[in-house]
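Engineer: Below are structures written as structure tokens.
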Structure P
Amino acid sequence: MPKAKRLNLDAIEASLRAVQSDFGRINATLDTPRDPLSDEVLDRLLLGYQLIDAYIADGVDLFALGNSPLLLELNIRVLCGHDVALRADCASQIKATRQHFYAKTDGGVESFVNWVKGLNGTPVKRRAASAYIHILSQPQLFMEGNHRTGALVMSWILAHAGKPPFVLSVHNAKAYFDPSALVKSSRKRTLRMLLERPKLVKRFADLLQDEAGRMAL
């Protein structure tokens, strides 16, 4: 297996801040407009990338038995940060998110991890794309922040396999947000998703392939 790839956190921040600066123009091109990328959202997303980089440095396997709290922490970090006082303010949200995450449903973590493990042997970009689609489709893995946490999970899958992570950029924003809106409106294990999933996986995998050489991440 290729050596895992550490993240270039400075380049990731630069890409996200460029999106933030140009978000008004980007939003006008989207089929489904998004909320602006606020400083709070951006800063907490950067905390998520820092955590992904720490997982890579420590040789963590996000999908190994017993590591579900590490997946959950990615979502909590993008929603609540890591400051102790902020975590206290988010206590009820964190409790509800944990209950949702561990529920024995198609949207729970057990179903998600089993899905990802079933993709072993699949090319890494298709595996990352399929994992993202499973997180974002209904019922979603998290109560909130599925786009951001899904992007982080994609990034871990890619970096763990020695590939550049996925990072939102001015160049890829529309190609990322438009199919994401289609996924978010779809339910897992329906005939519609059965028919649409291969095309959506290809769409996201092609996006990951296109972006792989654009930045030194």
Structure Q
Amino acid sequence: MTNTSVSNTVRLFGAGLRALLVLTLVCGVIYPLAVTAVAQALFHDRANGSEIKDRSGSVVGSSLIGQTYNLPKRNPDDAEEAARPDLKWFQPRPSNGLGSNSVNTKYSLILSGATNRSGDNEDLITWVTDAKAAVVKDNSTASYKVKPADVPADAVTSSGSGLDPDVSPAYAKLQVHRVAEKNDLPVKEVEGLVADHTTGRLLGFMGEPRVNVLELNTALRDLIQG
């Protein structure tokens, strides 16, 4: 009886070990390699993070994650100094969210998420009011005046993730005159950049038209540098 029990135990142990090795090989090696191979073959760009490169071939970011375009701090050691947008570039949506960080200097968020504030929240109302006034002031030029009614919602509110890389065509067009003036470019040329980087609705009816800010600013940099 004892020998039989030991034999059964050894047999079950051996079967379990073989199953472990086979599943480890299939699930831990073959399957990941197969998925990676398919992704690289059919979705190479997305599988590698949807990287955006400039004219020199350097990676400047991902088309999936927004970036800020701010001027350097006057005092790098002052943590309380407010960020100042670099107005020669197209600006993204506000990035109010769950938290900030000092590691990823290209974007102020460390956690993806919304502000979770209701429409009548005093902080949110203040943010939107101040942002709207700043958009009107920053984008008005000697020959082009922005009216408060012209400011679209995405110019003054953050997205649900806080990491939205896109803006609406309306917000991009609102910035054209300011960008053209700051970079000594013809307005028509900058309008052409916006038109070239405007993506329509998916399949013609899903979602909203959008402009990827990083792609647009990368094209703008190439245009400035000639």
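No value in this document is a laboratory result; all are computed from the given coordinates. Computed from a prediction, not measured in an experiment: that's the story for all the values here. Cβ atoms are built from the backbone, for glycine too; each structure is taken alone.
Engineer: Have a look at P, Q and say which one yields 9.1 for mean count of other Cβ atoms within 10 Å over residues 116-123, as calculated. Write down the numbers at each step before the final one.
Structural biologist: Details: P: 12.5; Q: 9.1.
Here the read-out was taken from Q.
Engineer: So if we calculate mean count of other Cβ atoms within 10 Å over residues 84-91 for every structure here (P, Q), which label has the highest result?
Structural biologist: Q
Engineer: A value of 34 was derived for percent of Cα pairs over 33 Å apart; which structure in P, Q was it taken from? Walk me through the intermediate numbers first.
Structural biologist: Values: P: 9; Q: 34.
It was calculated from structure Q.
Engineer: Given that relative contact order in percent (Cα under 8 Å, 6 or more apart), derived from a single structure, equals 28, which label among P, Q identifies that structure?
Structural biologist: Going through each structure in turn, the value belongs to P.
Engineer: Quick one: distance in nm of label points 7 Å out along Cα→Cβ at positions 28 and 204 came out at 5.1 when computed from one of P, Q, so which one is it? Before the final figure, lay out each step's value.
Structural biologist: Details: P: 3.0; Q: 5.1.
Clearly, the read-out refers to Q.
Engineer: If mean count of other Cβ atoms within 10 Å over residues 132-139 comes out at 16.4 when worked out from the coordinates, which of P, Q was used?
Structural biologist: Traced to structure Q.
Engineer: helix-only ellipticity at 222 nm (-39500 (n - 2.57) for each DSSP H run of 4 or more, over all residues; to 500) was computed and gave -20000; which structure, P, Q, did it come from? Mind dumping the intermediate values first?
Structural biologist: On the way: P: -20000; Q: -13000.
Going label by label, the one that fits is P.
Engineer: One of P, Q was used to calculate mean count of other Cβ atoms within 10 Å over residues 20-27, giving 14.2; which? Numbers along the way, then the final one.
Structural biologist: Values: P: 14.2; Q: 10.4.
Value 14.2 for mean count of other Cβ atoms within 10 Å over residues 20-27 corresponds to P out of P, Q.
Engineer: Figure out for me which of the structures P, Q the number 0.00 belongs to, where FRET efficiency 1/(1 + (r/R0)^6) of positions 4 and 60 (r between Cβ atoms, R0 = 25 Å, to 0.05) was derived from the coordinates.
Structural biologist: Q
Engineer: Quick check: 3.3 is what I get for distance in nm of label points 7 Å out along Cα→Cβ at positions 92 and 188, calculated from one of P, Q. Which structure matches?
Structural biologist: Corresponding structure: Q.
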